[in-house]
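Rule-based calculations on the coordinates, nothing more; no lab input. Worth saying up front: this structure is predicted, and the values here are computed from it rather than measured. Cβ atoms are built from the backbone, for glycine too; each structure is taken alone.
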Structure P
Amino acid sequence: MLILMGCSIKYNFTGTGKIDAKTFQVNYFQNNADVVEPGIELTFTRRLQNLIQNQTNLSLTNTGGDLVYEGEIVEYRVTPMTATADQRAAQNRVTISVMVRFTNKNKEADNFEKRFSFYYDYSANDLLTGPVLTNALEEIFERITQDVFNESLAKW
């Protein structure tokens, strides 16, 4: 414990270092994918807002944020992954990709534009609706929002 206290590097429980900002804004992420699943753009936007609010002391604002997140959902795709002996799909995969543009008004070197993507596998016997869709979006958006957070704020 004494060794850790004497160390000059500061860590906190969220993994963020010193953030040179007081406010952030997450602009609405449009759904520009070829296949549109209604409502996922609002779900993603809110998930990203909530993650940043829960893991930092930054204040959410609608305009003029020190940190700005914007972009669009660019891919929503369902593909068969494994086949049965009679050449039918046994498992499907839904993949979602989001293009994110991050701007740090106080430190331009941190700015980026990057594509983040993740997937969820489910049984081909299930329809991608109701609880299956809810679970898929939960897992995919948890991973993508955490990746966006890590890229923009967690300076490991």
Structure Q
Amino acid sequence: MSPVDGIRVVGFEPRWRDDFATLNLEWLERWFVVEPYDRDVLEHPERDILARGGHILFAVDAANRALGTVALKHEGEGIYELTKMAVAPDARGRGVGRLLMEGALALYRSLDARELFLESSSKLAPALALYESVGFRHHPAPRAGSHYARADVHMIWEPDAA
């Protein structure tokens, strides 16, 4: 993956654990209410994402400062949720979100997986445009078994549609 302004995408390391929560809480508190499910996952990423076969990626700069994050949460049976994608306010508009998305999709392709989905909100137009641009397609929402009260968008990655 080619760096954008010296930014690279790396896997989870304990030094970025707090950044995973901080980056996500910023946008959740700005646009929505932090739901109990969010708080639990953000407080326990090792237990709720990594230990269950999921992955957490970070976009970091040359000083190893976390500028953004995204997770692939394994839901079982080869189904992954693209979740907890966030970019620091001062890093937005620099291609960090797209870099994270490219990293997440490359990682997903390397897994023995059969579906990648996400849940979002129609309030987040720039995020939805990014998802659509890489091949996520809208499906009926909310998704059966959704964890989020705010989710009125359900998308599944269909790479042939990109």
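Suppose you compute Kirkwood radius over Cα pairs in Å, for residues 45-116 alone for every structure in P, Q: which one lands on 12.6? Comparing all candidates, it corresponds to Q. Ranked by relative contact order in percent (Cα under 8 Å, 6 or more apart), structures P, Q are led by P, which has the greatest value. Computing FRET efficiency 1/(1 + (r/R0)^6) of positions 21 and 101 (r between Cβ atoms, R0 = 25 Å, to 0.05) across structures P, Q gives 0.75 for structure Q. Looking just at Cα Rg over 2.2 N^0.38 Å, which of the labels P, Q belongs to the structure with the highest value? Result for Cα Rg over 2.2 N^0.38 Å over P, Q: largest is P.
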